[in-house]
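Just so it is clear, none of the values below were taken in a lab; they were calculated from the coordinates. Computed from a prediction, not measured in an experiment: that's the story for all the values here. Cβ atoms are built from the backbone, for glycine too; each structure is taken alone.
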Structure 1
Amino acid sequence: MSTLSGKVALVTGASKGIGRAVAERLAADGARVGVHYHRSEAEAKEVVGAIEAAGGQAFPLQAELGVAGDAAALWSEFTRHADGVDILVNNAGAGLLAPIGAIKEDDFDRLLAVNVKSPLFVIQEGLDKLRDGGRIINVSSATTRIAMPNVLAYSMTKGAVNTLTLTLAEALAPRGITVNAIAPGIIATDFNPWLAHPQMRAAAESWSAFGRTGTPADVAGLAGFLASDAASWVSGQVIDVSGASSLGNGPTPKS
């Protein structure tokens, strides 16, 4: 029997990149997966199609996150397809490439709304739908431990996600719900378009002890473990999945 057979999952921002890989991994492990998207309807349906072609179960759902009423809208759409959830993956997020002197207040407010406020209230709104013994997996970032001045604001929001993870793990433990965060490093997705430049990619590869950038599948493997019964004794953790980037004498990335 598949490890997640009979489970229902919701992955936000699942139409591409890490979110897509996580959705496909959870589906491959037996879960029925809600593939959330904002604008990328065609890509979300492609993910659903790929999951179904591989023998899994999935459904798309649309909601804009980071705006008033986003959590209620997301769960309203979700309940059209399922009456409860076992695994919630808060993956949707916004980025900002800017040093301290170039951060604009409106851009920072948008980061906070999408990366911090939205996960908090998506969880709050979903607590009555999340079954006892469930899993919450938040996507953080290795930039909370590696100083990267050009993504300062983004890193700050992910630090808040880490605190959310730690505190909720304590709060939800009586229900048997685990709460963990995964902290990717440089992953080859559309989120990091600068990897298309050979020099920048070579630099990113040099930061990892394994000499390469990560793939969405590298992150999805950890998410699959945390969603499984094998991880029932793991909670309140921020787990690095950066390919051992910037450890020991490795260089500290500057962008």
Structure 2
Amino acid sequence: MRKTRTDAPSEEEPAPDKNFVASLEKGLAVLTCFGRQHSRLNVSEVARLTLSTPASARRSLLTLRALGYLDSDGKRFWLLPKALLVAHAYLASRPEPSVAQPLLDALSERTRESASLALLQDDDAIIIARSTARRSLSTGLGIGSRLPAYCAALGRVLLASLPPEEAERRIRAMPRPRLSPRTVTDAAEVLAIVARCRREGYASNDGELELGVRSMAVPVRDRAQQVVAAMSIAVRTERMTLVEFREAFLPALQKASASLSARLYPG
């Protein structure tokens, strides 16, 4: 839940950072609230999604429109291509996406399934590189897609990389809606799955995000063996059982992850 700002900081909260630009925070929140399910939004919808007031949402929307990031018909707003510059700046300046892409392509070609690389962002695993196989999944995932960490294989790997106390705090605090009849939402059960991932070195998902789709993920580590990302592969349930999926693709997934680690952190 968003904290209410006060005129003076309480004893429990530190004094606000004088260098922090709150208006920039609000503008970025508005820019990133658009998505596949929210492609065209009005002021009230943006206010609800960003937990801001309608007046604040309106000012941000109009400013982003004036800057060329949004367009509007007077009632609803939508993103313009200029918004891609924000994502491109990250993709162009960080080594992980470009180094991972050929490895994901090779893994996808070898298995004929889709492969992804993701980082932990708040309560989600955000995809920063992806290769889509001929057998496309109906989820329509792409670079920048966010998957809820509590039930996505990628997210479970990333949560398992956190100190256990922090992982538990985050899991208990995050929303855990039931996305399918198979979604595990109970905090204790999610914690047990994350603990098992921490022990076994991989995580799986069996129809929890989307019925008919199984996924499996492994960590990508740096030279100090710290987890820096997670790599996954997904398969249709009718193609193979979860056991067959693990036996057929886990070694290839682990090999691709190790190759990425070696290329990102040579020597």
Value 15.6 of Kirkwood radius over Cα pairs in Å, for residues 29-124 alone was derived from the coordinates of, among 1, 2, structure 2
From the coordinates of one of 1, 2, helix-only ellipticity at 222 nm (-39500 (n - 2.57) for each DSSP H run of 4 or more, over all residues; to 500) came out at -13500; that one is structure 2
With relative contact order in percent (Cα under 8 Å, 6 or more apart) computed for every candidate in 1, 2, 13 is reproduced by structure 2
If mean projected area of the Cα convex hull in nm² is calculated for 1, 2, the one returning 16.7 is structure 2
Computing distance in nm of label points 7 Å out along Cα→Cβ at positions 45 and 109 for each of 1, 2, the value 3.5 comes from structure 1
